[in-house]
Structure formats: C-alpha cells, structure tokens
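Participant: Given below, in the form of structure tokens, are the structures.
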Structure I
Amino acid sequence: MPILFFILWLLLAGEVTLHVCLWGVVASALLSCFCHQVLGYRLSPRRGTLGKGLSFLKYLGHLVAEMLRAGFVVMRLIYTRGRKMEPKLIWFDTTLKTGLSQAILADSITLTAGTITVLAEDGRFLVHTLDKSLGEGIEDCEFQRRLEKLEA
C-alpha cells in the first residue's frame, strides 16, 4: 500500500525531485500506518490476484487499441460519407454478472469513438452508434468476452 500512496503522491506533485520524493516517502509511510492502525486495512492478496491484474492490463491494452482503431474508422466515415451516415440505437443484453463488469463494459463502449452507452440497467444496454456499421456485432464484442474471463 505505501507504494501506491507514493505513486499517487508523485502524480499529484507533478514533478520528480529529491525533495518531492523524500516528502512522498514520509507521507506514504504515515498514511499507510494510519490506514493500518486506525482504519484496519490489511494488505492480503487473494489467490489469483496477480493473474487477474495481468489480464486486466491486457484488457486495457486492447481498449486503447480499439479506441485508436475506432477513431480512424470514424474519421474515414466522416470524410467519405459526411452527412449520409445512419445513426442507430441498439439494445442488447449482456451475460456479465457483476455491476463492476457491466460498468466497465459501458465505459469501454463509450470510450471508443462513434459509440455511446445511453443506458445500462440490469444487464441490458442501449448504445447509440454514429453509423449502423459501427454497431455490427456489438452484442458479442471482444470487450464482453474479455470481461467474462475476468469474472471467472
């Protein structure tokens, strides 16, 4: 936990100097002691935590790649079709069980260019696409398959 606090300290400081790092070490140690003694937090990794963490990093890599790809697809649509695009609203049900996974799926869809999750409720999603071609196969997308593996 102190390492996470130190990284957060560096991110908030905006610079990496000896002075900032020394104060960061002190603040991180004090905050970790406070969390441990007063709040009762314990750092006890569960079985499979490292594997899930690596899988989530792979998911984030896939998300960034899809965001870039979708950006180029939307640019191509705008420059070739212009005003002749056909927006579409798509309803679909997800097989994801946890609310966290459903929220991550909704955010991932929204982060990719040309699609916005309008409603995500009880495993049912409403997605607006800039063009109907962007919504093809959204019911069984790679995001959902990867999140199902993370849930297992």
Structure II
Amino acid sequence: MNIHYDTLKQEYLDAITSLDKLCFSIPWSKNLFASELASSLAHYVLALDGESVVGYCGIQSVAGEGSITNIAVAPAYRNRGIASKLLEQIIDYGRAHKLDFITLEVRESNTSAINLYTKYGFELVGSRKGYYADNHETALLMTKILTQ
C-alpha cells in the first residue's frame, strides 16, 4: 500500500463518483462533484493508492465557517489511518484559511465516524431528526472550534 494525497482534479471525477457509490446509500452525482471542483468555496483532499482513489474528504467554507461535506474510505482500505490523515489535512486547511470552526453531520449510528471526529476535537452540539432521506435517521451535528 503506497497511499499518497492530492486535491480533487478533473481526472479524478469518475473515480470519486464510483467511490461515493460504494460508500454511501445516497451517493453524489458526478455533476455535483464537478460543481464542487469548480467552486472556490470547496476543497477536497483525495487518498490515492497508485492512481486509484481510495478515500476523500471535502469541505465548503463560507464567511469563516467550514462544513465537511463528506469523508469516505473504500471498505478494503478502512482501519489503516486514511480517514485520520484526510481529516487532519482538512483541519489544517481550515486553520490555514482562518476558519473559525468546522462543522459536520454524521449518522447517529456511525459510531466509528463519531469516534474519529471526537478524537480530533469535534464536539456534539446538536442533532437533526430525520435528516437522512434514505431511512430518516437522525444526524448528529458536531463542531470543532479552530480559533482558540
């Protein structure tokens, strides 16, 4: 395994779309990723094994606030520290761009993701009942303050 990291580029759109379909019950379309790529408000970090996209994390930033859009790692690559590295790079991006905080929503049943976010200083600040369209699961809202 020779994992390296890059930012989202046009040539990765098909691969990130395929990974999203593998990881999420409500995947994003290629057009949605393309619009993120074109947006000056979005930043995506990809984990690659050779030329294969095996993980990614994205953030949108507006008015000093960051919102993590998604973080995904291919099932065969989980529990190898890739999600941690992706999250670290997004937090570093937030600090470098002087964001006050980063927020995210996570399924309340996704304990591994909740544990990861907690490890990196995200705190539970609220919930959104029925947030997910596929099963109406509650989303937990977690925030990490960067300006302390």
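Participant: One of I, II was used to compute log10 I(q)/I(0) by the Debye sum over Cα atoms at q = 0.09, 0.13 Å⁻¹, and the answer was -0.47, -0.79. Which one was it?
Facilitator: Derived from I, not from the others.
Participant: A value of 18 was derived for relative contact order in percent (Cα under 8 Å, 6 or more apart); which structure in I, II was it taken from? Kindly include the intermediate steps, with their values, before the conclusion.
Facilitator: Details: I: 21; II: 18.
Clearly, the read-out refers to II.
Participant: Let me ask you something else. Given 1.07 as the derived value for Cα Rg over 2.2 N^0.38 Å, for residues 9-72 alone, which of the supplied structures I, II does it correspond to? Mind showing how you got there, number by number?
Facilitator: On the way: I: 1.67; II: 1.07.
Attributed to the structure labelled II.
Participant: So helix-only ellipticity at 222 nm (-39500 (n - 2.57) for each DSSP H run of 4 or more, over all residues; to 500), computed for just one structure, reads -9000; which one of I, II is that? Walk me through the intermediate numbers first.
Facilitator: Values: I: -19500; II: -9000.
Source structure: II.
Participant: Given a value of 16.5 for mean count of other Cβ atoms within 10 Å over residues 17-24, calculated from one of I, II, which structure does it belong to? It would help to have the intermediate numbers written out before the result.
Facilitator: On the way: I: 12.2; II: 16.5.
Answer by label: II.
Participant: I've got another one for you. From which structure (I, II) was FRET efficiency 1/(1 + (r/R0)^6) of positions 81 and 121 (r between Cβ atoms, R0 = 30 Å, to 0.05) calculated, if the value obtained is 0.95? Write down the numbers at each step before the final one.
Facilitator: Numbers: I: 0.40; II: 0.95.
Structure II accounts for this read-out.
Participant: Computing distance in nm of label points 7 Å out along Cα→Cβ at positions 57 and 89 gives 1.0 for which of I, II? Mind dumping the intermediate values first?
Facilitator: Numbers: I: 4.2; II: 1.0.
Clearly, the read-out refers to II.
Since every read-out is calculated from the coordinates, none of them should be taken as a lab result. Note that the structure is predicted; figures quoted are calculated from it, not measured. Cβ atoms are built from the backbone, for glycine too; each structure is taken alone.
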